[in-house]
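Colleague: Structures incoming, each one as C-alpha cells.
The numbers here are math on the coordinates, done by the rules we state, and not lab data. In this text the structure is predicted, and so the values were computed from the model without any measurement.
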Structure 1
Amino acid sequence: MSKLILTHEVTGLGAPGDIVEVKNGYGRNYLIPQGFAVAWTRGGEKQVDSIKAARVAREHATIEEAQDLKAKLEANTVTLAIKAGEGGRLFGSVKTSDIADAVAAAGLGSVDKRKIEITSPIKSVGQHEATVRLRDDLVATITVKVVAAK
C-alpha cells in the first residue's frame, strides 16, 4: 500500500487534496502517470492545503446557489447538435466538455467538465442522461438531447 495525495477528483476514491492509501500498482501505473495524484511526503501537507483551498474556490459558494443550479439543470433539457451518420450514429461520442459547453450556451450557468459523469458512452442521437456533482453532497441529473447537425 502506498500513500498518495489526490490532485484531481477520482470517482470512488476521493476529491482533490485527499490523502488516500491505494495498492502500489494502482498508484504507480495509473494515478501518478495520469496526473491524478502525487506521492505523499511529510512536506506535502502544505500542498494539501493549497489543493483544498483551490477546490473550495471552485465549488459553488453556497448550498442555496448549488440547489438553484440543480433545479435549473433538472428542469431543462440541454440540446447538442453533433455530426451523425446513417441511422443516427455519431462520428465519435459526446464528451463531458461538449455537455459543459452546451449547458453554458443554454444560459443555465457554468459547470466544470470534470464534475460531469456520463454513465455509458453517448454514441447515438436521442435523449441521454448525465450527472453533475455540484458539491460533495449534491448531484444533479441532466437530460441531454443529441440531434444530428445539418
Structure 2
Amino acid sequence: MQEYERKQLIERVEREGATVGADIPETIDVQDETVNLREFVFEIKRRDTVPSGERDRVEQAKRNLRRERIQRKQRIEEADISREEGEELVRAIVGIDRALNALESLGETDLEREIAAQETADQKRWMSFLKQALGHDDASKSRRGGY
C-alpha cells in the first residue's frame, strides 16, 4: 500500500461523521476472543439503564473495544498491509466506533435522570426557602406564636 493510501484510510477513521450509517459488526475478535458485538450492544441498549450488575461488564467491554480500536489503527499506520486489508480494518474500526457510541450513550440516560432529580430538589429547596422567608410555612408560624 502506498503512503498516500494509508493516510486516506487514517483520515476516514478519524472523520467526524464516519459512523453515520455504519453497522455494528455482528462479531469481532477482541483480545483473541470472538465477541457477538451486535447482540451485546442491542441487549444492553434494550434496557433504559444499565443495571448495576452489568455496569462492570459494559465498562470492561468499552475498554476492550477502545484497546482493539487503537491496535487496528496502529496496524493501518505501521504494518505492511494491502489496500484491501486496510479497507477491512477501516470498516472494523468504524464499526467499533459505532458500538462505542451506542454504549457511551447509555450513561446519558442516567445523567439526564440525575439532572432532572437535581432540578426537582433545587426547586423544592427554593420553595421551602421562599415559604420560610415570607412566613408562610408551618414551622415559622409556630415560632411566632401560631398566627
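Colleague: One of 1, 2 was used to compute Rg and Dmax of the Cα atoms in Å, and the answer was 18.0, 57. Which one was it? Could you put the intermediate results ahead of the total?
Modeller: Working: 1: 18.0, 57; 2: 25.5, 89.
Among 1, 2, the structure yielding 18.0, 57 for Rg and Dmax of the Cα atoms in Å is 1.
Colleague: Work out which structure the value 31 belongs to, where relative contact order in percent (Cα under 8 Å, 6 or more apart) was derived from one of 1, 2.
Modeller: Numbers: 1: 20; 2: 31.
Label of the source structure: 2.
Colleague: Still on this structure: 1, 2: which one has helix-only ellipticity at 222 nm (-39500 (n - 2.57) for each DSSP H run of 4 or more, over all residues; to 500), as calculated, at -8000? Don't skip to the end; give the middle numbers.
Modeller: Working: 1: -8000; 2: -24000.
Corresponding structure: 1.
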